[in-house]
Structure P
Amino acid sequence: MNVKEHESLKLKTTMHIGGSARYYAELKTKSDVEEAWQFARKKKVPLLVLGAGSNTIFADSLINALVVRIVADHLSVDGNRVEVEVGRSVGYIVNALAQHDLDLSALTGIPGTLGGALFGNAGQGPKGFWIGHFVESVTAFLDGSWRTFPKEECAFSYRDSVFKYSPSPIILWSAHLAPPSRPQEEITQEIRSLLTKRQGTQPFRMTAGSCFKALSDGTPAWQIIDQAQLRGFRVGGVETSPKHANFLVNTGDATYADAFNLVQIIRRKTGAPLELEMRLIDETGRVLT
């Protein structure tokens, strides 16, 4: 494991906001994972896992943490059973499995890596399909040892999993998936249709994806934001996208403070119990809620 100091994080997130990590490393092997865990303990700093940075905004200052990115991305297929390491992008997995007549088209257009998708149970809305629907088990490193979580222990629910609530740093490593079978032609057609729909309704540039979860009754966050007339509302260099009100967009010179302040304004003006779907991480390495 090669640890870098004061590594810039700005271009490692899709919203292009952030300062630098006190320590940064890319993990390719299980030995790298074990070494990173020991390193963070020795330096007495938080260990933060960054996937493709598609739902993360870091503070603009020095983040006092070891930030790691999992780059292991092996994928193997045996019948309808799939094993894949978490550094592989969700988009790649969806398209690669279609070649084997395996259908994960419901996850089309989801940015980021498998690791981030598992952590936040990424997918469609409250009544749709999520990555958790297709999981058999997840392998992770926790408290100095490797552990396999069967699906029932992952506690997947809408944008949630047991991994979010680990009292100790947890590093997801791989998953066994069991997608349903379907003819490749049908899957490909569905992928194209869903991509076209997403491209017409969501921004894909300089954004951290969906900002808030839907409410507990299923009401989408964009609807709440629209009702408060905050579509296109701007604070500094960050605005709610005119294309989709639940997406925050960097208009060119955005800061962490802009994003943080806009989140607080939306919550105050809507008066709704909006929970964050994206991660706002301050200079201490703490993930804000």
Structure Q
Amino acid sequence: MEMTLLIGLDAASYILTLLLVCIGLVIIFGMMNVINLAHGEFFLLGAYTVVLLQQYALPFAVILFIAFVFVALIGLIIEEIVIRRIYHRFLDTILATWGISLALKQLVIVLFGPGSQQTMAPFAEPIVMFGITYSSYRLFVMSMAIVITATTFLILFRTRWGLTARGVIANRQMASCLGVNTRRIDRVTFAFGSGLAGLAGAIMAPLMSVDPQMGVGFLVPAFLSILVGGIASPLGAIWGASIIGGSNSVVAAIWTPVIAQIVVFSLAIVVIRLMPDGFAGRKKR
């Protein structure tokens, strides 16, 4: 019983961690039609923000807020300089964002070095529940993922800006004819998605070795998640993270991480083949 509960908590932890990364990616990729290969580096910048600011003994909540704002500003600058010029050249976004990811990674190496950095969790006392001992900070990460996801959905589906953004995504030309400033929507949406990636990196920093390659480990599963879940709706992030994260965690606990990767990729191929629009797209139809 204890082992089953532990596997379940680990699976929930990985699913919600992956969701933290997916929720920003699905906004940029799924809603703006931009393949952002620099998303892992936005995650990286958020983690290194924690490395830098913890030296000044700032409250962890303040550090998380600064990480979100800082990476959102970086995303806003990148959108203004590069991304705005290639919105209608879908494949060009791959090359452009790949180049941005290399530049950001090299910048981090120049500033912090190629080695790994360590950050401290604001609390580390384990919690005993249902007969097992579990990390309190992992439970905090799971709670933050739920809060961030719920807040993002409230913004997208219960605010005027969210309605306007979804209108631009559905039909840009019609929205423009109705007087919507599509450029402003593009800037804010890209910055918001980038900031969410930075916030995810900042939250995850105490649980990981912070190094210039850390973003890659989440970028591929995040892309698989939104492809499996469906890129046409933010709900796809929840579907995809649950399927990819859950299967990876459970199979890795029962067999090995290598077998888990094989199962995850095989499952993704089958789902994409049978449901090209993903689970969210199938439900919508």
Structure R
Amino acid sequence: MTRRYFRCGNYSFDLSKKTLVMGILNITPDSFSDAGKFLIPEKALEQAYRMAEEGADIIDIGGESTRPGALKISAEEELKRVLPVLKKLAKKLRIPVSLDTYKYEVARAGLAEGASIINDISGLGYDPKIAELTAKAKAGLVLMHIRGTPADMQSAPYYKDVIKEIKACLKKKINLARSFGNNKDRLIIDLGIGFGKTPEHNLKILKNTGEFVKLGYPVLIGVSRKSFIGKLTGGAPEERLEGSLASMVLAVEKGAALVRVHDVKPSVLALKVTNAVQKV
């Protein structure tokens, strides 16, 4: 098997060995799945340590909800939420901390306090200068596809050819990131499941994950507890574990290298079996 590496700060992962698990830590009052549960720093830290113990390879901290219909908050408010947690985690954890933000000021402060990855839902669409920060810091950079903004992205999203259009958009984002000096082995692409897509779009993207792998960059899939699963199976976000695991495994089987999840332990166990089958 050809070795592929993802590097972020002082960390390096051999992606040919296993699928990486990114644990979600929402420090927000209004996220769709765990609103307010980890808004208190002590609760957020407990959850981060728990996910690390359960096998998470990366902890992804977010201080602003990007659920459909969510409104933007100020950089000051976002920093107030994430920095107390980020500072402690970056010093104590032996795995990278990712910061889920699209704001230059937040990314700059987060990298200075020890974040190893910037997870930009806009894929440099809102502020391309974030790529300058990650290149200078030799941090990882996640480039996600989105149509519109969280406030309006689910207002009748339309594509003539969803796979072709997302691939073309991601190619532009990759080229932009590389133009700022970001090395290939520090970039990840995220297909943006649920971000400006209908349930049918999401299913088609999952079925065609392999098409995006052909771009030559590690693919991150974020399906955990999302609404398209609820539409298929019924149930509230916390009742969507089985559907989340099924769609995650299907994407990994088609080449996804990383998964972003709320439920770390079940995901790690499911991927141990999936990866073992892949290696036979």
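Every number here is computed from the coordinates shown, using simple stated rules; none is lab data. Keep in mind the model is a prediction, meaning the values are calculated, not measured. Cβ atoms are built from the backbone, for glycine too; each structure is taken alone.
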The highest value of distance in nm of label points 7 Å out along Cα→Cβ at positions 101 and 125 among the shown structures P, Q, R is in Q
Re helix-only ellipticity at 222 nm (-39500 (n - 2.57) for each DSSP H run of 4 or more, over all residues; to 500): value -12500 computed from one entry in P, Q, R; matching entry is structure R
With semi-axes √(5λ) of the Cα gyration tensor in Å, for residues 133-260 alone computed for every candidate in P, Q, R, 32, 17, 14 is reproduced by structure Q
